[in-house]
Structure 1
Amino acid sequence: MQEIIDVCDSKGNYTGQKLPRSEIHKNKLWHRTVHIQIFDFDKRTLFQLRSKDKDSFPNKLDISAAGHISSGEKIITAALRELEEELGLRLEENRLEYINDSASEHVMPNGDVDREIQSFFIAKITENEKLMLKIQESEVQKIVWFTGPELKQALRENAEDFTPNEEEYEIILNLLY
């Protein structure tokens, strides 16, 4: 069964309309997503390599965990759910730090347009939690840890290997330095 998502306007206000994810993208409608960036206590950050089977940005390096907010779901609940689904990481709500909301529009390979209001969070995890990470293979091929200098160099030299989240990458780099 396909995920049902609440439609919103370009400011993130819900319209009351609810549609399957494919209809949201096909009709170029605004909707809410969550992005969560994981850091460790050694000033490194986790990126995921998206599955080759993803409908948007396959085989690209991306934020630690991200996903759509299901209809009626709280933003923070969606963030915690995505961390657990994609990385096997169970965190308490107070471990997530809200950073900001931003809007983005991207044309997908099939011509659909993904219009998102992204709520961006960060969290620090312990060495023990790092050992317990378990990727969801249908979504994530592997995880990669970057230091600030490594990420800066990768973004400069291989920007095409990353999803287009430049605003968030700038925030991440600032947090790593």
Structure 2
Amino acid sequence: MNQPDAHLANNLKAIREDRNLSLDKLSELTGVSKSMLRQIEIGQSNPTIATIWKIANGLRIPFTALLRERSPNVTVRPFKQDAPLLGETEGYRLYPLNAFDPERSFETYYVELDPGTALDAEPHQGNAEEHVFVLSGQIEITVAGEPFSVSQENFISFQANCHHRYQNVGDEMAVAFMLISYGA
């Protein structure tokens, strides 16, 4: 089984070295401590989603650019093949399905939220748009302070450069696909 963390160490170090950044400068850009960045690069840390977002935002790259693995032209695999990325609180699981590729400029995730679970998401850098397709359950998505109820077989699209929150307001696990597109 491939783990997103297994690729994170190599990708972060390669990106940092390609840009000629010291760990000090990377820490300054991302707001993540130099010691944490070093632990991530040597594979001795399992960072949270929030930490990975800080790094991605600081480097001005898509989230999955840090997690991707080079893949063949055709891929068939289960949604949950990789270990999930976990939120700050239990009950939220995010499974990356494809890594960002500049030629297609989007990334997709399979998402599970347990009843009552909420996740606050950081604003994305640049011209990012989120599209959330709810397969089962009911998710309240708050965008810039305004709540929207999205139920099974419905979707929502919004500019993701502002604070947004996902909350399962139903009695059953909510399942969704999330597509994040990056415009020019």
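What follows draws every value from the coordinates through simple rules; no lab data is involved. Note that the structure is predicted; figures quoted are calculated from it, not measured. Cβ atoms are built from the backbone, for glycine too; each structure is taken alone.
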When you work out distance in nm of label points 7 Å out along Cα→Cβ at positions 105 and 137 for each of the structures 1, 2, which one comes out largest? 1
Given 27 for relative contact order in percent (Cα under 8 Å, 6 or more apart), calculated: source structure among 1, 2: 1
From the coordinates of one of 1, 2, FRET efficiency 1/(1 + (r/R0)^6) of positions 129 and 161 (r between Cβ atoms, R0 = 30 Å, to 0.05) came out at 0.70; that one is structure 1
